[in-house]
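Structures given as structure tokens follow.
The numbers here are math on the coordinates, done by the rules we state, and not lab data. Because the structure is predicted, anything quoted here is derived from the model rather than measured. Cβ atoms are built from the backbone, for glycine too; each structure is taken alone.
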Structure P
Amino acid sequence: MEIIEFLLNDNQIFTTITLVVLIALLIGIVVADKLKKYKDIDANGAIALMDEKDLIILDVREDKERKKGFIAKDIHIPLSQVKNKLDTLDNSKKILVYCRSGSRSSHIAGLLTRNNFEQVYNLEGGLQAWQKANLPIKK
């Protein structure tokens, strides 16, 4: 009871509201992570996936980024065009999505799973993580 009185004290109300908001955000992040239908994988996990013949590697970076290098045997569809080109991708195959850092590709991985793609993987850390692991890129 003393904790509640302390938290509701006029001097502590801002702290209490901040604490409640932070707890709500944390719960939201945990729930969102549990609800996502794609898997985040690191560069080594991506290499293991590449041993399978039914894998689509999807680069969602912009054209100017691609000039700096890309993963061999990938398909390039810039982020802004993916939604309009979903029908060009085979939803029965596994799809590994990547971008520069993993942020945009996670967005597209979510889009793919919402559009009946069941085996979707996001390259965590994107091409930066790929290069950090000293894995080859094409130019």
Structure Q
Amino acid sequence: MDVHLNHLAIIVAALSDLLVGALWYSPLLFYKPWRDANGFTDEGIKKAMNPAKTYGLTCLFALIISYNLAFFLGSPDMNASQGAIYGMLTGVWAALAFMIVGLFEQRKWGYMLINAGYMLVAFTLKGLIIGAWR
């Protein structure tokens, strides 16, 4: 199997998670509904947050996910639209797996939908970047 990996594209795709997450979970979009669905307060979030650990592990996990996705998108004839479609389909798997866990944890629908939506958008963008940047 001929797999083409563009390591720079994979790194950018991983970093796109931070960009999407910063917007998705910002006050501009879903911060307040996400916070409320979790029963969090602004003060509690600031107090419990360890930015180095959270962002460090986020970058590591996003890089692993992006490399994994790149192997699936590694065909030499891959393009941006195919990458976006396959990224979105992968996001559907991730989102639905998250929803199943959320159902068993008795999570609120708002919480599950906000996070599942993030996964769909993030995976679609990762697929687009990897598929386009051959």
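One of P, Q was used to calculate Rg and Dmax of the Cα atoms in Å, for residues 47-118 alone, giving 15.2, 48; which? Traced to structure Q.
If distance in nm of label points 7 Å out along Cα→Cβ at positions 23 and 55 is computed to be 4.4, which of P, Q is the source? The correct label is P. Which one of P, Q has helix-only ellipticity at 222 nm (-39500 (n - 2.57) for each DSSP H run of 4 or more, over all residues; to 500), as calculated from the coordinates, equal to -26000? The value was obtained from structure Q. Using mean count of other Cβ atoms within 10 Å over residues 15-22 as the calculated read-out, with 15.9 as its value, let me know the right label among P, Q. The value was obtained from structure Q.
Here Rg/Rh (Cα atoms, Kirkwood Rh) is compared for structures P, Q. The highest value is that of P.
Taking relative contact order in percent (Cα under 8 Å, 6 or more apart) as the criterion, the largest value within structures P, Q is that of Q.
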